[in-house]
1. Assign the value 12, calculated as relative contact order in percent (Cα under 8 Å, 6 or more apart), to the correct structure from P, Q.
2. Comparing structures P, Q by distance in nm of label points 7 Å out along Cα→Cβ at positions 170 and 202, which one has the largest value?
3. Given a value of 38, 27, 17 for Cα extents along the principal axes in Å, for residues 314-377 alone, calculated from one of P, Q, which structure does it belong to?
4. If helix-only ellipticity at 222 nm (-39500 (n - 2.57) for each DSSP H run of 4 or more, over all residues; to 500) is computed to be -11000, which of P, Q is the source?
5. One of P, Q was used to compute semi-axes √(5λ) of the Cα gyration tensor in Å, and the result was 67, 41, 13. Which label is that?
Structure P
């Protein structure tokens, strides 16, 4: 019921004149804010997957004014009506999706400011006989001869029930795993024989009725490399081989460790640490030599003035140096498995292709095989970690390479957020 109370009116003229009201003026009737009550039982309804499926609920309210409305997000497949205090919901379309869908019905009681609205959820069952689909990013995979060699193949399906199985003849040496995007194939052992070995992996998508669709991946593992053969990823002189000269006589290796260090401080002896001779884009050795000459000329400590370069220079055994800009580009192409930078996916780590992901994981494996406590190139993932090159861009900036979302750019020399990753030239 509406409640009424009374207010004695005060004449504006009397207020202006400073008069005191007598208390016998006009009476004003004012409506009090009293929300209507409304409940729906049950407040969550389930309907079948078919068109025309119905469900009912009982509405209780202290108001005789009731209304119902389907939320716009479900209007394409759901309708609702009130018959007295009975709410009936009806599906206007079958659910042909592989998952259940949920809509909302708004039930209101009262008038004007006294209106109260509550929501009823309606869940339509999934279509359990929809045909399953399955698409693989590749139907062939080739692994190197090493233990833990891997390949990653992407897949897409309209089903959530997707499984992967290795054929009996490959279970002893191959493992297959999957997440919601990729299938990862990993060699459980090195292929020590003089011949390739192969097997198949079957991927199957199934709906709730038991209907299935399958695809097969042909997997081959390389034979053991001939004695004396050295390949990318091998451990040579304490580093991971990432480049081999055309004549096969020389290579470059990556030191398995790294530290976040500045290229140089902001100011040295009151001036920017400008080393214009450290501008070689292809070879870090002359760049480091220019830094050492700068330290001697300006009578400053090399290690304190050029922390990243000094870190590499001090590694036991000698020969290690902070790589030039294009030496880091070469390392990225091997790490990412793309012969050219234009082939790389310029996006965050989680959005690169399955093939690129496989290459990165493989290279991480090379680093950890070289040193069990080694530091992989991209620890941070997402947009990724970066590493300083020895190539100066200006008095204040030096070039760097970012490993996750690839970037070949320059930044402040004083930054301590970038890694020093060291390389050396080796004879093969």
Structure Q
């Protein structure tokens, strides 16, 4: 290629075991949102490995939502999504997931990469996905990017999988994080220099998330017109902290008898705190005040944001919580914990209130303050407007094009 020749066009093979399917439509939606927007600019295909073992059918008798099998191939919004299975035995053998994922999916990756003429493999989460992707990328001579996204990788620090995390990050041609906190909480402890990471936060779709008339929203959801309404959105798992908020609703009820707490989200294959939340609400005498709303589509979710006075998430850890920006795009102030990337999203007191984790008294005080404070809802929405997906896609396309132009670099260890 001469100096005047155009740079080769990047062609991206996305590699992520967390990706939406017909049986798990909300799994990894944030990855699809990001990468399908990249696909509007660059050729792209997805390989989404599916964990499988001969024991899965037996386990589903007791846990119906465990590893729901999805279609092995589909075209989603014009993008090919391939779902090869890989052997993943629950229990102690889970430590082999990275190696088994690489061994079981390498043929599919090779075939898709050849058809796509892929120039980059884009992996999400360091383990097992990033580990498997860097092994396969080294075989194919393709550079690999790894995106760190949250607690999934952080929880593996100090476990027998930490060496594999270190290996994956060292081999990657480019490391990406959704928040600075992940550099300090995960990347640096795993031996990587902070300068190796590109910060690319998540974005918000303003065509989906916008404020609707509050009275109409409350009528749509069957909520009292004059009640104080708090909403929280996320998977019904302990990490999200819905169980920490319910006792506070009982205390707020003394001040606001008609208060409503809407919990929007569903179970995952790993957990469902729904029954616990129902028992906890009954125990604290707020069964009529707490509503489990299940999962909602983005078009329906904006009704919940628009009906609420405050968004609250007593979460244990977040890389970059999309729901915070979604709420803000609907003009909603946020009360959340000062963990992970939350302080990078709720970056100013005009947007909400941050509380140390876990300070029950402080969270209660923050909720009470947020319900009484006069917020500039337009200012909150303008902040969300400055964090759209388009800005993030520009960054990502630049990363993929740079790696494509360099050519032949398949490992961070090979950089000079």
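1. Working: P: 12; Q: 17.
Structure P accounts for this read-out.
2. Details: P: 1.3; Q: 3.1.
For this comparison of distance in nm of label points 7 Å out along Cα→Cβ at positions 170 and 202, the top structure is Q.
3. Details: P: 38, 27, 17; Q: 27, 26, 15.
Value 38, 27, 17 for Cα extents along the principal axes in Å, for residues 314-377 alone corresponds to P out of P, Q.
4. Values: P: -4000; Q: -11000.
It was calculated from structure Q.
5. Numbers: P: 67, 41, 13; Q: 38, 24, 20.
It was calculated from structure P.
Each reported figure results from applying straightforward, stated rules to the coordinates on display, with no laboratory input. Quick caveat: nothing in here was measured; it's all calculated off a predicted structure. Cβ atoms are built from the backbone, for glycine too; each structure is taken alone.
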